[in-house]
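Take a look at the structures below.
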Structure I
Amino acid sequence: MSEEHLLYRVEKNVAYFIINREPQRNAISLDTINLFLKYLDRAEADENVRVILVTGAGDKAFCSGADLGTAPGGEIQDGFRQYARLLKNLAGCPKPVVAKVNGYCLAGGMGLMLACDIVISKSDAKFGTPEVNVGLWPMMIGALIYRNVLRKKAMEMVLMGDRFGADKALEMGLITRVVSPQNLDQEVSQVLQNLSEKSPIGMKIGKQAFYAMADMPFEAAVDFLSGKIADVAATEDAKEGITAFIEKRKPVFKGK
């Protein structure tokens, strides 16, 4: 790994994305965003990568938001566009993406977290959308908030701008699991291992289908998914999985 605003490494079929700005509570700069986009493309193209982990350096913050305040006006606008692109690319990644929330998760950090498929948080983490307190509004991340939280809860969160704990975040549907700080690493490792053992092609087809049908009418969604199950069933991995089940052994998936 190089000492950049974002660290990247691949280990045991997992691509690690670590925001490396601990003194700034892992606020994301334009450099961070551009590196995210670069490494995300690399991870998607790497057949050895079966799952992606996103987290922040240290144990105080996952991501405290954007750090674009000192950039010239043109760069700020470019930062907004690139951040929007990052949210779309992360949410649309064909490989499962896990967020390890190791501390403060605020503003733009909430967007990164919500763009992930599974979110595991330590119990003393803090969340919030404080943009309204400085005369702003959580614009791009609002698209993700709307898709993860009930409307009244979402509006209360963004209008009040308060910070709240992991238990409330879990209740609202923002995160997947809450664990004690001492068990965070172990819990995340188990989830990553579990995901890395699944069929890459089955996960890709399934994940893309799941999100594609989300806004469809019920009848259209069922028809769409009936075609997708045929696509999954036709893969070599599906045949291997069924054979392994019959033979009572662990399947060996190849992503084909």
Structure II
Amino acid sequence: MKTGIWPAIAGALLSLSAVAQTPEVTLTRIECGTAAKPTNVAERFSDTFAYKPDLALSFTFSCYLIKHGDDYMVWDTGFAPGSNPNAPKVGIVERLAEVKVRPEQVKYVGISHFHADHTGQLAPFANATLLIGKGDWDGITAIPPMQGANAAGFKDWMGENARKVEALTLDKDVWGDGTVRVIRTPGHTPGHSSLLVRVSSGKNFLLSGDAAHFHENYQSDGVPAFNYDRAQTVASLERLKKIAANLKATVIIQHDLRDIGKLPAFPADAK
């Protein structure tokens, strides 16, 4: 009897210890731009003419702050203020200051892909390791860079005094505990990624990057005519949907204004 009890007690204590050591994980959305006018999505956002000719949507450009214990990660950096009519009036550094986070505290900057509307405010994160899909990193560092790649936005991660880069060929468990995972979802670009965040309450969130641009895109497996690879796009959407179903995750389509309310309004966070 005693022989069976002690292993059970030891196992329970180890489980309690593991729970106690799990860091708090939170997710905060930061406004990083809003479209100055609606986009007619029927023209370019379906290569099968899936949408009505008059379907026009206003896009939003979102950045995200993930807190993992005492560490921080930023996911996508939107447009730089003043860079175009869609850019935010307040930059990401100022927004982070509102929640008492300094750029030098950010350990990782994860990029869904290399387009300018996701990479406009990378420079301030001098101590961060850049997490980016290898296909996109190869496109940025090619001579000349791949069409559409915002190579200038990554200049601090190239050259002699380059900051640290992890060019990912597989998923990345960022802190090694399953709470934050970069998910490989190529198709929109060669190295496109999405992000799974499992916050402390047990809720799970999937940030789509541009695997899908809006609800109709996601629901119909729509493929924009400008995507890098059609088959990869469809496969990545299928993967995201299965992850969402298996983990009961909330999918946040980063460009869709209708998804802003899925997270608390800044500066509040999901925890």
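Since every read-out is calculated from the coordinates, none of them should be taken as a lab result. Quick caveat: nothing in here was measured; it's all calculated off a predicted structure. Cβ atoms are built from the backbone, for glycine too; each structure is taken alone.
A few notes on this one:
- In this comparison of I, II, the computed figure 23.4 for mean count of other Cβ atoms within 10 Å over residues 51-58 is attributed to I.
- The maximum of mean count of other Cβ atoms within 10 Å over residues 99-106 over structures I, II, that is, the highest value, falls on I.
- Test item: relative contact order in percent (Cα under 8 Å, 6 or more apart) calculated as 15, pick one of I, II: I
- Taking distance in nm of label points 7 Å out along Cα→Cβ at positions 107 and 139 as the measure, the highest value among I, II is held by II.
- Computing Cα extents along the principal axes in Å, for residues 59-194 alone across structures I, II gives 40, 39, 35 for structure II.
- Origin of the value -14500, where helix-only ellipticity at 222 nm (-39500 (n - 2.57) for each DSSP H run of 4 or more, over all residues; to 500) was derived from one of I, II: I
- Structure responsible for 59, 45, 39, with Cα extents along the principal axes in Å calculated and labels I, II on offer: I
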